[in-house]
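Nothing in this text is a laboratory measurement; each read-out follows from the coordinates by a stated rule. Just so you know, these numbers come straight off a predicted model, no measurement behind them. Cβ atoms are built from the backbone, for glycine too; each structure is taken alone.
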Structure P
Amino acid sequence: MGLIAHRKMAMLALAWGLCLGIVGAGSAAGTPPKTGGTLTVGLYTDTPIPDPHKAIALTTHMALHHVCENLVTVDDDYKIIPQLAEKWVEEDGGKAYLFTLRRGVKYHDGREMQAEDVKYSLERSKAVSPSRTDYANIERADVVDPLTARIVLRQPSPVFLTVLAGPFGGYIIPKDLDKQQGGDITKPVCTGPFEWSEWRPGQLLRLKKFAGYTPDGRYKGPTGLGGKRTAMLDEIQFRVVPDRSARVTALQTAEVDFSPRLDVAHFEQLAKEKGIVAEETPILSWQMIWLGVTVAPTNDRKFRQAIAAAIDYEEIVQVALDRHAMVNPAFMHPTQKQWRTEKTGRLHAQNPELAKKLLAESAYKGETIEIYSASEEEYMANTALALQQQLSKVGIKIEVRYMDSGGLAARTYATKPAYQINIESGSGRYDPDQAYYRRLHRSTAVNKYNNPEYDRIVEAARVEMDHEKRLALYDEAQQVIMDDVPSILLYNLSSFDAHRDYVKGIKQTAMGILQFWDVWLDK
């Protein structure tokens, strides 16, 4: 099957369900699943910060979703479903929630999960999570009895259950696990189908099947990030192989069984090879430009507007990914139709003459502007080069600098940002509050953006219970972003993955979380 055919099939599936599940060839009915064996994943980057409440990297969360669980999670349609919670009841007009926990759920160290763990996990997330503002509305968590917890909010919230669901947080861990490990959690202990076995930073992460795991019998099978999840494999090994060519070779020789996040050229190559299944999945992750609003001359609004007027989105997508991406200026993906209007998708119109006029009126004096991009991501490097060319055409001198993705993230999210232009990826979210508020509200803005009008809008949206009114508010927020240009979202990515044909049942969600539960090896 050609690359275009792969893309059309993937896009159709995503549009139907907002969640694209990939099933490897050969997993047809009639071949009974087998248990046992080790799945080796050639991972494109490291799994830093294993602390479930402090983790930032997508790769770390990819592993954590096999190790940890949440009170609630999402199904294949991104609807909230219970996971560690048996049930919950909304109280006091939405200002409190009473959670009854599943009985007999065991941690990897043998302890039974209880309400005190829920209280501890939420309080700790509120204190140390990179997304701690998501938990700021929690006034307190009370232990009613060993299997009942009441969470009291400062005010009713339309996103509270979504916050508990993650997908990049909300994990429940044993009370005082941080103290037991000397302050920093380096070995997560949770309730998931796999347990953290060995971690060698920059080299290897091993997860092994948790013999004490009890699949959630309320479901017939897995759904989304929850449901009845079963560890078919004895072990999952994540080997860090940053070099794409080396990962391709490792897959061809079966040194690794699965390799995610390939570049387009390698993907096309592997799609033609016998014994290998290659799949493209559109995902919600963004590729975007963060502008240094606290650093000259990008702290000048007209200079930022000049940059926006110089951009040709389609050309960038062509250069970066041979059009295998979706142009999108908004935090919410076009397939998240409940959060999209005609206004949402308005692009900055390319207008070189306007860009030159704005440039002349700005604080820019002909100095060289630095664009930082990740060195190991070819599409990011290509995006930087395309942007360099487009900005140079309107008279902005550009120098592109490269660094590893970890260093780039540290630079982008620094307490005192010192960059002018960073090209960085971001992960999609279930609810716009988790993007519009978290990324650009003054309390948590990635680039320390501070706009009182924008803050007023997103603060109102996070407490508005009426969907249509919330939607209108996010339209306003998007308009402020387009006018003030603190950042420019360029496109949504696709994930190019490949695996040996004996690997059955791998699923990749639009959120970018690979699912290795219910995966088995036919060999």
Structure Q
Amino acid sequence: MSAARNVIALAATLVLATACTASPTAAMPRTAPTPATQHPVQLFEVSLDTKVPGPVSGRLLVVTMPWADANRNGKTPSMLAAAPDDPIAAQELDYLASGGSTYIDADAKAYPAPLSKAPPGDYAVQAILDVNHDYAYGGPGPGDIVSPVYRVHLPGGIPQLVLDAVTPQPVATERPLQQSADAAAKSDAFEKHLDDIDFVSPALSAFWGRPMHIRAWVLTPPGYETSKETYPAVYRAEGFGGTHARARRPALNHWNMMLSGETPPMIRVFLDHSTPWGTTEFADSVNNGPWGKALTEELIPYLESKYRMDAKPSGRFVTGHSSGGWFAMWQQVRYPKVYGGTWARAPDPVDFHSFTGIDIYRPGANAYTRPDGSSQYLMRNAKGEEIVSFRQYSQREEVEGDYGGQIDSFDWVFSPRADDGRPQPLFDRHTGVIDPSVAAYWRENYDIAAIIQRDWKTLKPDLDGKIHLIVGTVDTFHLNEAAELLQHELDDLGAKSSFTFMPGRTHGTLDRIGCDPQGLEKKIAWEMWAMARPGSKLAPKPAPKCAAN
């Protein structure tokens, strides 16, 4: 999971060069509206501007929020960041020509209710054509076509929305537009030490029947080009919503820390585990394919033949945050002979007795309600106040896309395959009822705590002492609860492990230690170095002093 990707802020980070308007452009050729039914429905007419090449297809969404919330300080945003219960509607669009128009029935597939039932009032409304069907994963992405934000009175009428802007591709470099000569030199050096890996996996290609690629960035440390030494390798995956392009930023961050001597020299591999179905977490799956095998038996040997890596367990480490944290735990537990240690930050549930607070094994378990009948919440704020229910999150996600959302992603990794060829869902999206047969499959194959308990005698020689888990005590998604269960289970087994519960920290506030905003990253790096190079004289710099108040 990722705190950056949640339904409170669906997509506020993209800035488009498009003017906002309070009324649609001139009428365009249109198809006949949907015939009236026995009850009034809320329709929107959506047109494709003549300046946008067509024809186009995809998932057509209408996103709304109260006008007063969108128009704060008299400035209308170019992209809406709707709250969990702000109305949203969607339908599949097979064909729309440039200059043409179509209608969307905003009652047929909508959340939290048909838009004809929305509380009367003025709304900010925006149409988004999700051409790649990845809105549920990361919000509007490159190539998606969006309309301006309109002021519309709902419900009633047939508002006209014009798709007139294509979401731009991300900037290819992290270098600022203006920088000093010294900064430019450092940036050039970073580029020379960063390799873009595009590896075609034989195992995944055989599973899918077409070439399947694993993308990654490999960052070599300063001095690598003149050295003959080997280096420890750190394999990292980002949280839900992470992409190959977005992994450049953490790569640059680690380059700067190695360059300044704040962290030791290691080769860092930033893995992309995003797919149209969510994150693979590099776990073998009957739905996604053999991603774990592809990493451990194909990509890692390939990289070790290409780079001067230690190429032994004591010099291979895994780390990651959120869904990347689960990846880090899974890799170490599933392949204990491959890696020398895992440092998992706020991992997705490691014990399904608390799957974001839900005991999926409880008789009569329901994802939406607790045993006492109250709502099951998924998200809370830093004060511990519950803010988004599991029902809100999952049902809105279902409107955003048929696949690729956070909850749906779990099914694609963990679930057996259903008769229709898609994953068998853990729970019914309308009622929340959990399927006990699917829960049993999850337990047998992917519940990390259950697997450790079941296989401890076999795992102990290669796993003992290698687990390091860090999480906040008020994790946004209640992930500390599963971590606590795993800690108790490991303690009962007499296992050696390290669990750090950071007081008052949430899912996205783990990095700072004292006055150092990157304290945790540095701490983890030096702990890895100590395992790979015991007795090394290389030591961390003193922590920065706090500025006086």
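To test your reading of the models, identify which of P, Q gives 2.9 for distance in nm of label points 7 Å out along Cα→Cβ at positions 85 and 325 when calculated. Could the numbers behind the result be given before it?
Working: P: 3.7; Q: 2.9.
Label of the source structure: Q.
Rg/Rh (Cα atoms, Kirkwood Rh) computed as 0.96: which structure among P, Q?
Details: P: 0.96; Q: 0.98.
Comparing all candidates, it corresponds to P.
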| request: Have a look at P, Q and say which one yields 22 for relative contact order in percent (Cα under 8 Å, 6 or more apart), as calculated. | output: P
| remark: mean count of other Cβ atoms within 10 Å over residues 197-204: greatest across P, Q for structure Q
| message | Tell me which structure, out of P, Q, gives 29.6 once mean count of other Cβ atoms within 10 Å over residues 317-324 is calculated. | response | Q
